[in-house]
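Scrolling down, you'll hit the structures one after another.
We did not get these values from a lab; they are worked out from the coordinates using the rules stated. Source: prediction; values computed, not measured. Cβ atoms are built from the backbone, for glycine too; each structure is taken alone.
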Structure 1
Amino acid sequence: MYWLVGLMTASLVGIMALGVYLEFRPLTRGSNGPGWLKGTLGVNLLTFVLAEIGLLVVGMQDVLAQPAAAAAGAAPEISVGMGLALIGTGIPTALATIGAGIAVGPVGAAALAVIAEKPEVFGRSLIYLGLAEGIAIYGLVVTILMLGRLG
């Protein structure tokens with residue numbers, strides 16, 4: 001299982017290195033960039049997703065194979081499987097927050113532009129902004145439900 005964690009770490013380091021490379025050598029407008037760029041990013045993302053799925057499968061077996069607590073007052077030990085399960089419960093909130101950020105950016109910019117022209121539509125634009133932000137709340141609710149199932 002530790003080799004999967006190492007594989008995910010190497011994939012994330014590769015993606016971050018690609019981001020740093022693109023920060024210092026930005027692509028020009030109309031340019032597709034070097035030929036290796038899309039392939040490298042695709043392989044890194046595929047490796048990360050496959051390693052994540054492998055960790056969830058292996059970690060799920062470790063969580064389900066946990067023995068019952070010996071003493072009621074003793075603090076439970078967190079195994080690797082339980083740690084992976086806790087990380088897995090945080091993923092919905094992380095992805096929903098990223099989605100909300102992607103949604104709020106254009107909606108907020110459009111709302112500010114409309115409010116500058118017609119101040120009377122402030123309430124309606126605030127509703128649209130709240131709907132976009134609601135995506136993050138859905139992810140938080142799913143995470144809370146998943147934490148309830150672990151405990």
Structure 2
Amino acid sequence: MSPTTTPTHSVSVAAAIIDDHGRALAVQRRDNGQWEPPGGVLELGETIPEGVAREVYEETGLTVEPESVTGVYKNMKHGIVAIVFRCHVTGGQLRPSDETQAFAWLTPDEIPQRMSEAFAVRILDAFEPTWPHVRSHDGVSLL
């Protein structure tokens with residue numbers, strides 16, 4: 001692909017951060033009010049684990065260590081491929097950012113009540129004993 005060619009996909013990363021009480025961290029986005037796992041677009045020049053750590057820190061103030069890939073998800077409508085990692089917190093303090101306005105530690109039963117299916121499954125899959133999961137969605141629902 002030449003530098004002037006428009007990419008047909010973008011790659012994003014997200015974190016399924018699960019605490020010692022079996023709850024997962026969700027962030028509420030400032031731009032649309034939606035609840036999601038923390039994450040965002042992978043930047044050129046950074047490794048995938050660096051991207052996960054950067055996105056989590058930017059959105060939450062927490063430092064994390066990615067442990068395992070728990071799933072790969074493709075938004076068929078927008079051509080976005082998301083790689084989700086189960087992560088553990090190594091430091092920092094939870095705080096809002098330019099991108100996030102609120103946080104919640106959610107149990108697996110609470111996650112589908114707060115998020116669309118396409119984002120809830122990214123966290124719920126991290127609770128499963130076998131990974132990675134590979135799924136496609138339309139931005140809201142699984143296909």
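General remarks:
- Structure (1, 2) behind the derived value 19.3 of Kirkwood radius over Cα pairs in Å: 1
- Comparison of 1, 2 - label where distance in nm of label points 7 Å out along Cα→Cβ at positions 11 and 123 is highest: 1
- Parent structure of the calculated result 29, given that relative contact order in percent (Cα under 8 Å, 6 or more apart) is the read-out and 1, 2 the choices: 2
- If helix-only ellipticity at 222 nm (-39500 (n - 2.57) for each DSSP H run of 4 or more, over all residues; to 500) is computed and equals -5500, the structure in 1, 2: 2
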